[in-house]
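In the part that follows, the structures are each spelled out as structure tokens.
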Structure I
Amino acid sequence: MRNTFVENNENLSDDEIIEQINNGGYELLPVIIKRYSPVIHYYAGKYCPPNLLEDAIQEASFALCSAVKNYNSAKSAFSTFASLCIKRSVISLLKSQQRLKHIPDELLSPIDDIDIADCNSPEKIFFDREDFKDFTDNIKLELSPLEFKVLQLYLSSERYSAISERLGITEKSVNNALTRIRRKLKR
């Protein structure tokens, strides 16, 4: 079955589609993904071994969605920006996979063996709230005040440009702060 909505919007330019997506027209996202699917598959196939191909395609697809969200038409063409984001995500995945220490299979247990507790009990809700408060307190201790503000704005789906305007810093500073945040929170 063919998607006539997607077919009717395939003749729009990248900039027109991105503008509509960023204004709430998320139904156009499949058009961009279909349009850039060859780029995703090219970089995934070029850099990743067959066992990582599916993960690379998924990461590259997420990178494309992020590119749509953070695209600034004044700085470059979308095709250039998207290709760069896709390529970097695939290379980043490959590097992270090479760094990982593999856990022996005998130490892993099937998910069927895991007991799931009742998630709706008042006790569970109370302890989850306490755990969440402890978690956010630990994050506040680990991050600088600027990094914490950047993280809050980023998690509320703000763009780099909006974050930089709101905090009075450059977009590069926002990007650097997010890089430091990722590094700190991975520890």
Structure II
Amino acid sequence: MSMRNVIAAFLGTVLLWSLQVVAEGPAYGPAIEGYGPTYAIDDRDVSLRDGFVYNAVFDAAANPDATKLNTGLVSVARFLNMHARNGVSLENMNIAVVAHGPALKTLLTDDSYSSRYGIDNPNTELVQRLQAAGVSFYVCGQSLAFGGFGKEELVGPARLALSAMTMMTELQSDGYALLR
């Protein structure tokens, strides 16, 4: 068989596999319904550890478009969904989100968001669902002050910290892995 035929056969196999994965599409849930799409990876070589507790802190990324969901929060939903889908209980996932800089707007009340950006906060429902799943939210006090925000503008689950750097240091010292 020529090298060209070998490459063509290989690419054909990859294409068929890719089409099968795409045809199945991602699933939403079970931890955060409607958010955080994930794919089943049934033929993985590395199994999840029984009883492992996932401690993760997400450094919230900021979207430049105020009309869209914060992609960092969608990643948190994906993390919860893919692990829950594979048998990890919510009790074995300790997740924190630290918002700072422009990401601070993600955790504003609808009223505050609307007064600044002309629309309700597109992240409100996702924040509520994440909170219901046990996710903790922290806001950088330095970003709050520099941005001219007040603590009363933050959604209920958000807790004000001295700084994002402080929270990242404390959480990582407590065994949380930093996920960006």
Structure III
Amino acid sequence: MPARLSPVAAPYDPLVAAQIERLRPPGAPPLSLFTTLAHNPRVLSRLFAGGLLDAGSVTVRQRELMILRTCGQAGADYEWGVHAALFAGLAGLSADQVAATRRDNPLGPDWSDEELLIMDTADALYAQGDLTDGQWAALSAGFSAAQIVELIALAGYYRTIALFCRTLRLPMEGFAGGVREAAA
């Protein structure tokens, strides 16, 4: 499916150029998501002003598991592929675990109870936009209030990113295409 908007071509407005450069993976061209959102520099700057990829209250593994599962549930192949290629290894996720984040039933690879809880939370937040009292109790028993807030923020933020990726029909980044095929 062709992209619905072409990325903005360089040279960029200086503020857009700074934003795109800050978000560009080392040694890679600017990501299509960012250059496409550059059609509206205000949205680009606001959406990525703070970001959630810095050190937070959850571990990198927990963060990436929430992101991959949310993007997998949303069918956001573009963003799922970017995170699978750039961050899953840093998070210590195996290829089988990464692939499982896209399946309806992610069971199979060795998951901890905590990791299963994160995926259950991602699934519930994606499907219902809420947690049952039982899910909340389980989450509260395993995570601090700060971690719960961060996990919910990740699910919401990446659902928004998924909307952009799917609606704009962003093509896979070249470095992420192989990851997607390996997980299919």
(message) As an exercise: semi-axes √(5λ) of the Cα gyration tensor in Å, calculated from one structure in I, II, III, equals 28, 18, 15. Which structure is it?
(response) III
(message) Quick check: -12000 is what I get for helix-only ellipticity at 222 nm (-39500 (n - 2.57) for each DSSP H run of 4 or more, over all residues; to 500), calculated from one of I, II, III. Which structure matches?
(response) II
(message) If relative contact order in percent (Cα under 8 Å, 6 or more apart) is calculated from each of I, II, III, which structure is the one that comes out at 33?
(response) III
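Read-outs: derived from the displayed coordinates by stated rules, not from any lab. Note that the structure is a prediction, hence the values are computed from the model and not measured.
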